[in-house]
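Read through the structures below before going on.
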Structure 1
Amino acid sequence: MTAKDFLPKTKSLAALQSAVQNCQGCELYQRATQAVFGHGPATASIVIIGEQPGNEEDLAGLPFVGPAGHRLDQAMQEAGILRESVYLTNAVKHFSWEERGPRRLHKRPSSREIKACEPWLANELVAINAKVVVCLGAVAAQVMLGREFKITMSRGQPILKNDKYTIATWHPSAILRAPEKVRRDEMHRELVTDLQLASSLCSENAD
């Protein structure tokens with residue numbers, strides 16, 4: 001069973017957002033507070049895809065509202081991109097976590113869980129039809145560009161596919177986890193540069 005079994009007949013964003021709460025396409029729904037669907041305008045030119053909701057997102061029901069979201073907000077502001085102008089979502093819609101004392105810590109979703117959730121993302125992208133997709137981190141990048149894709153080798157390189165550019169870059173949470181400030185600052189600058197590139201590609205492809 002995958003998410004495909006829970007998709008609504010009408011594939012509008014509103015219909016998808018409502019139906020995703022009933023999804024039992026993988027085991028993650030059993031421990032999550034709720035599914036966290038994408039958020040933003042259906043007319044967005046840029047879609048930003050992360051891996052999965054975190055603890056704060058699981059509780060709030062919105063993507064990118066925790067520490068990684070704040071780092072992304074900072075990067076978007078520096079890149080001249082308004083948060084309300086982009087569509088934010090994740091490759092996996094339920095929070096995958098492990099217990100560590102009183103805390104619920106991020107656990108990378110399995111390949112089966114990622115695959116099971118792909119129909120939600122695929123239908124989001126059809127409904128929005130953005131000009132540029134920005135993948136934050138390896139999971140989102142590999143869903144969009146294939147399992148062999150490596151951010152360390154191809155970060156920031158726009159790939160044209162089906163009349164849409166896809167750019168993979170660092171996930172803000174990876175920046176926050178980097179042990180050295182010098183490396184965090186470098187990764188942040190690269191994230192900002194990649195977001196600026198996404199914005200410029202939208203301008204180039206404007207009708």
Structure 2
Amino acid sequence: MAPLTFTAAERAVFRSLGSPEKIQRFLDGLAYNKEPFGPTCLSPRRALRERTAHCMEGALFGAAALRMAGHPPLLLDLEAVRDDDHVLALFRVRGHWGAVAKSNYSGLRYREPVYRTLRELVMSYFEHYYNLRKEKTLRNYSRPVNLSRFDSMGWMTSEEDVWAVPEYLCTIAHRPVLPPRLVPRLCRVDDRLFAAGLVGRLG
């Protein structure tokens with residue numbers, strides 16, 4: 001079992017990330033993990049050491065950093081069709097939800113804590129969630145998952161991939177973001193929004 005605590009040097013990094021905005025800037029500064037040697041699910045310790053993360057790894061790091069800043073470590077899964085899922089690390093300020101996230105798409109990252117409900121927060125991603133065929137692909141979202149349930153496996157500091165977390169996210173119930181009858185009426189993403197979302201995208 002991995003230790004639950006960070007080293008003094010690691011804690012110093014987390015102390016410098018004392019707000020969600022700072023956590024997001026740190027995530028934006030990490031290289032996007034293209035998994036050149038096969039699929040990974042790096043723990044926050046390994047993402048910090050290797051200075052790389054993809055969506056899932058960024059959410060794990062965000063949740064750990066938010067925890068170190070006094071928030072519960074919450075994740076929420078966004079489920080898509082003909083596209084990758086996306087995972088958010090949630091936080092709450094004065095009863096309003098916000099999120100930090102790592103994404104190859106510029107519109108799928110930070111959200112200010114101004115959303116009264118999780119559905120409001122999720123829907124703020126809808127127009128920005130599309131694939132390379134310009135299809136709007138977001139369909140469902142999960143309930144928040146408190147990662148303290150994975151403390152026994154040392155999810156924050158493990159040297160092994162922490163696949164148990166994404167595997168769990170795939171098993172829990174998800175709620176639809178729109179009725180199926182509306183799907184055929186969805187229009188394609190316009191060229192300007194499409195180009196804006198790809199700013200800085202790798203691959």
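Determine which structure produced the value -12500 for helix-only ellipticity at 222 nm (-39500 (n - 2.57) for each DSSP H run of 4 or more, over all residues; to 500), calculated from the coordinates; the candidates are 1, 2. Before the final figure, lay out each step's value.
Working: 1: -12500; 2: -8000.
Answer by label: 1.
With distance in nm of label points 7 Å out along Cα→Cβ at positions 10 and 130 computed over the structures 1, 2, the top value is the one for 2, the highest of the group. Here FRET efficiency 1/(1 + (r/R0)^6) of positions 34 and 154 (r between Cβ atoms, R0 = 30 Å, to 0.05) was derived from just one of the structures 1, 2, and that gives 0.70; the source is 2.
For distance in nm of label points 7 Å out along Cα→Cβ at positions 50 and 162, the calculated result is 2.4, so let me know which of 1, 2 that is. The structure behind it is 1.
Of the structures 1, 2, report the one carrying the highest value of distance in nm of label points 7 Å out along Cα→Cβ at positions 42 and 66. Sorting by distance in nm of label points 7 Å out along Cα→Cβ at positions 42 and 66 in descending order puts 1 first.
Every number here is computed from the coordinates shown, using simple stated rules; none is lab data. Everything numeric in this text was worked out from a predicted model, so none of it was measured. Cβ atoms are built from the backbone, for glycine too; each structure is taken alone.
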